[in-house]
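No lab work stands behind these numbers, since they all come straight from the coordinates. None of the values given here were measured: they were computed from a predicted structure. Cβ atoms are built from the backbone, for glycine too; each structure is taken alone.
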Structure I
Amino acid sequence: MEITNKETKIISKNKNNNGIIIAGFGAIGKTTLGNKYNNIIDLESGYYRWDNTGFEHIPYEQRKGKKLRPENKEWPINYHKAVVEARKKYDVILTSMHWHLLDFLEENQIDYYLAYPTLDSEKILEERCYLRGNNKVFTEKLKKNLHDWNAKIEKYHPKKLLIINKNEFLEDVLKKEKLIV
């Protein structure tokens, strides 16, 4: 896939003309989408959660699942603030699916979409993880979370639950839902 740096037209902004937030499960194409368009950002939570000092030489995807990094003392408040600030600068803010973030969005009445893959996507997600350089610890946890989190998402109230089918990526669904063109 050729990565271009271009703008995409956003069909749906929220009532305050801020960017829309899409909290998405891992390996659905958030980073690819953020790299493809200038007005979409993938707000990778690991840059906020972990002190990456001494790990800069390791490609980011390979850092995931490594437990040696100390947690940032500002976490998760620093991530919540970054998401809110990004809404002023970008049309679409892609975030990870942290429960504390979803709780924060709901407590503050901030609209968000939730992007979640179908349960039959496990093998595809595993392949994507290994292709991008994730380790076995991270990949196995992602596969476990796919099933464990399926019931947990029912307690949340996103503007819309975006279902990512087995062979789809987030971009496919956003176009199908007419959130981007």
Structure II
Amino acid sequence: MSTFEELHGRIAAAMDRIQAGIERSENAPNDGRAEQLAQLEAALQAAGEREAALQDEISALSARAERVPELEAALVEAHAASGNAREVLGAVAGLENELGRLRAANEVLRSNNRALREAVSQGTEAGTELLSQSAEAELDALRADQTAAKAQADAILAALAPMVAESQSEAPSETETS
């Protein structure tokens, strides 16, 4: 039994030492360790939140970066379209100028025809000069009409050119996939 009592005494002494150590640690001055631990835990949590926010931002930036080639292609297409729009606007402006010339020539023609009808109805000899002026005005009107028709065709061609180019660029890819 002495061994048993000896072991019991040793265990009791160890338990007493453990209890004393616990009491010392509870009574020992804190030295701000608990406060430091709380601050470190708060900083760790804040860092985790920042990391999550940065991960979200990285994901958003990655999604935007994936759209860059698409946006670049759209920009190139917009530049091409604006160049074509300038061509079409130039052709339309030319058409408007030619239509203005045609209107002016037709007005001169109408005026000469009125004067010619009046001269013929009065039986005056001024008819030959008016007839010459009328024929000249008619020729001017025909020339202006022809120029206006050409300007109109140019405007139509300028508007159709990008569509034709697009269909031609798509046509080889369609035959390759077939």
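One of I, II was used to calculate helix-only ellipticity at 222 nm (-39500 (n - 2.57) for each DSSP H run of 4 or more, over all residues; to 500), giving -34500; which? Intermediate values should be presented prior to the final figure.
Working: I: -11000; II: -34500.
The read-out was computed on structure II.
15.8, 42 is what came out when Rg and Dmax of the Cα atoms in Å was calculated for one structure; which of I, II is it?
Working: I: 15.8, 42; II: 49.0, 166.
Derived from I, not from the others.
Quick check on the output: 7.2 is distance in nm of label points 7 Å out along Cα→Cβ at positions 72 and 120, derived from one of I, II. Which one produced it? Present the calculation step by step, with values, prior to reporting the outcome.
Numbers: I: 3.9; II: 7.2.
Attributed to the structure labelled II.
Taking distance in nm of label points 7 Å out along Cα→Cβ at positions 56 and 104 as the criterion, which structure among I, II has the greatest value? Write down the numbers at each step before the final one.
Working: I: 2.5; II: 6.8.
Top value of distance in nm of label points 7 Å out along Cα→Cβ at positions 56 and 104, among I, II, belongs to structure II.
If we compute relative contact order in percent (Cα under 8 Å, 6 or more apart) for structures I, II, which one ends up with the highest value?
Working: I: 32; II: 25.
By relative contact order in percent (Cα under 8 Å, 6 or more apart), the leading structure of I, II is I.
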